[in-house]
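Once you scroll down, you'll see the structures, which are given as structure tokens.
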Structure I
Amino acid sequence: MKIIPYLTFNGQCKQAFELYQSVLGGELFSMSFAEAPEDVGMPKDPELILHTCLTVGGFSLMASDCPPGQQYRKPQGVSVSLNVDSVAEAERLFQGLSVGGNVHMPLAKTFWAERFAMFEDRFGIAWMVNCEGGK
């Protein structure tokens, strides 16, 4: 079994996952609503994402845009946590993902980690960066 976070966006999924891939690396698969088969009745909007998946090593993050006609609800009560082995990697991830967002806890040493941060990116997704080791 794999547990894979699935995010929903309000029309910004494509831009968000372009940023995530540029920062995290990995392989990106993406399908717009316009690419869905005719018989499923989806709106043919090439800018809205029906499904996307970013795979980095053994980790995947999936998402879509909220379908037209449905009410978008901002994710609450969940964060995507990135756990890394070096302070330099923690700093790189924090800088790349938090730009234009809302930092709740800046990247800093804590009693449990060499570096830890909490923030929302510019698309409203909550992230945590955690580095327990200290290279």
Structure II
Amino acid sequence: MGAAAGRAVLSVLLGEHLVEASRDKGELLRKQLGAALGEHPNVGDVRGLGLMVGVELVADRTSKQPFPRAQGVAERVVGAAMERGLLLYSSTGCADGTDGDLIMFGPPFVITEEQIEEAVAITAEVVASLP
């Protein structure tokens, strides 16, 4: 049963070219996030592979000084995005094991370009609300 399910999944991935679509849509997502957030004073970096894309949130863009862990920045951004209908993931401790905030995208391979644009707009809105 498990092998049949796995085979069916592989068939869809290959038949609908979803791996290639993930690469192309991931490039679009990174490009749009870079354009929307690349100069924001609290964004240190936008990086990723395929549709797994992360936005590093920092207290100071020039020095890449992270926010103190106690501020819960990643969690606040994820919560604000969720209130607007966008699910993001948070990652913390990425600067030194304690401090450092990252918000991550992990959308389905079938996300549309319009949905990418909407996700970027919501993300830019909630990141703009940072202190």
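Just so you know, all these numbers are worked out from the coordinates, no wet-lab data involved. Because the structure is a prediction, the values reported are computed rather than measured. Cβ atoms are built from the backbone, for glycine too; each structure is taken alone.
Here are some notes:
- Identity of the structure behind -0.57, -0.93, -1.08 (criterion: log10 I(q)/I(0) by the Debye sum over Cα atoms at q = 0.13, 0.18, 0.20 Å⁻¹, calculated), options I, II: II
- Parent structure of the calculated result 0.20, given that FRET efficiency 1/(1 + (r/R0)^6) of positions 14 and 102 (r between Cβ atoms, R0 = 25 Å, to 0.05) is the read-out and I, II the choices: II
- Looking across I, II, the calculation of helix-only ellipticity at 222 nm (-39500 (n - 2.57) for each DSSP H run of 4 or more, over all residues; to 500) that yields -5500 traces back to I.
- Read-out mean projected area of the Cα convex hull in nm², for residues 70-109 alone, computed value 3.0, structure in I, II: II
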